[in-house]
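The structures come next, written out as structure tokens.
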Structure 1
Amino acid sequence: MNHVFFELCVETLDAGRAAKAGGADRIELCSGLDRGGITPGPELMSTSLRSLNLPVYVLIRPRSGDFCFSASEFNLMSSQIEQAKQAGAEGIAVGVLLPDGRVDVARTRALVELARPLAVTFHRAFDETPDLFAALDDVIRTGADSLLTSGGARDVLSGAAAIAALRQRAGDRIHVIAGGGLRLESLVEVVRLSGIYSLHGSLTRRNGSRSSHANGNQLEEDVREAIRLLQTEYRTSAASM
């Protein structure tokens, strides 16, 4: 993983193209961002993976709402993982919780193993858990490669201190990515407070809209600016060591 990493969450092919043009390291492909994100349809998945020369992770989430899935929903998730593999995805983002809100280690691990050799991110279902430190250890037990989190808060800025604590506890056991409500105007503060140089987001703007809902040129510019800010902060931090 690069020292500086930026993943854009997109729900259209045009947004994916803007992410690539802006220099994003990776995209997470989904649908229904206004509902928190669900698995993209087969056509969007296949078209995006065929058209974008950029690593793509596919969100595996059959519906919005909670992350405690029925047996039929779990079977659907398994089918969606197979579709992502066949379409050529580099990885998936997934997560299953128990009725009490803890990480469902057994069922998540089964999905992680099914996804191999794809890489796996445990997504922000993590932020719904009652004990973040216990959940971190559980996520590591699932075998996931990365953890996406806002530190249990409504957005990464509010959760930056918790993200810093999670990063320290995780060490080199799992790659921690900060994401959720990421805004360009607070990106530097998030990095400084969390110590994280791996970010994920759809780049929410001051007025609450997303860059990906604006024109492609604006999104490309926002991605480029996010990466520039990240790189500048990393170089400044490295120089002070």
Structure 2
Amino acid sequence: MEIIGVTESAVQYLRVHIITAELKPGQKLNEMELSSRLDISRPPLREAFRILENEHLILSIPRKGCYVTEISMEDYRGIFEAREMIECFAIDLLRAKNIRDLPHVASAWEVTADLPAPTSSDPYEKFNYLKAIANFHIRLIESAGNARLNRFYYSIFSNLARYQDMYIYIPGLADKSQEVHGQVLDLIKRGNYVEAREIVRAHINSFHKFIEKGIAEKSADPASTAPKGLSRG
């Protein structure tokens, strides 16, 4: 149990630092340095690498080591297309089941009403802020009552969050998202599922320019030490 706890702690540390780009796209992960920093032995750290490789956050290259996976417009489009499909289908399910009362979604929305933006560069503070805003979408999907749909969304969340991290802290965007989320809740409550779905679709696709800029900036970062051609497995 102790080993499992140590591994989970290492997974969370790496996941948060990759999502918030403290560990940069293409960066090689120094096993010795991380073992020392986290005060753990190599076996649980390697297990953490394996788990995160399954999440496509890390790529292991034989005889070269482990690297943070790269980001790209192609990858972004694939992930956000999957996100759009899942969220819009979740609203279709709500419509088919005539579900209008969404207390858990409303609670997630209320939490972010006066949520202060991170005041430091602390990766955990940034991640918790990102997660609080993303919870609206997570609870919306869960409300549709399809366990497989939930698992599919959870499986892409970490990679989705890497791109959301590029724009979520921009002044004014969180307020705009709050406004849109409120509109979606109100429309579903009134049974106007089609309009709610189209607002969600437009909302998801409204961040393209921010993502494009963020990818360009991160791709130009000299900290990347990955071999050429590094991409997700």
If we compute FRET efficiency 1/(1 + (r/R0)^6) of positions 101 and 165 (r between Cβ atoms, R0 = 30 Å, to 0.05) for structures 1, 2, which one ends up with the highest value? 1
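For relative contact order in percent (Cα under 8 Å, 6 or more apart), which of 1, 2 scores largest? All intermediate terms of the calculation are to be shown ahead of the outcome.
Numbers: 1: 19; 2: 31.
Once relative contact order in percent (Cα under 8 Å, 6 or more apart) is worked out for each structure, 2 has the highest.
Could you figure out which one of 1, 2 the value 0.35 for FRET efficiency 1/(1 + (r/R0)^6) of positions 125 and 197 (r between Cβ atoms, R0 = 30 Å, to 0.05) was computed from?
2
From 1, 2, which structure was helix-only ellipticity at 222 nm (-39500 (n - 2.57) for each DSSP H run of 4 or more, over all residues; to 500) = -21000 calculated on?
Numbers: 1: -13500; 2: -21000.
Source structure for this number: 2.
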If we compute mean count of other Cβ atoms within 10 Å over residues 5-12 for structures 1, 2, which one ends up with the highest value? 1
Out of 1, 2, which one gives 16.7, 53 for Rg and Dmax of the Cα atoms in Å as computed from the coordinates? 1
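Any read-out appearing in this document is the output of simple, stated calculations on the displayed coordinates, not a laboratory observation. In this text, all values refer to a predicted model and were calculated from it rather than measured experimentally. Cβ atoms are built from the backbone, for glycine too; each structure is taken alone.
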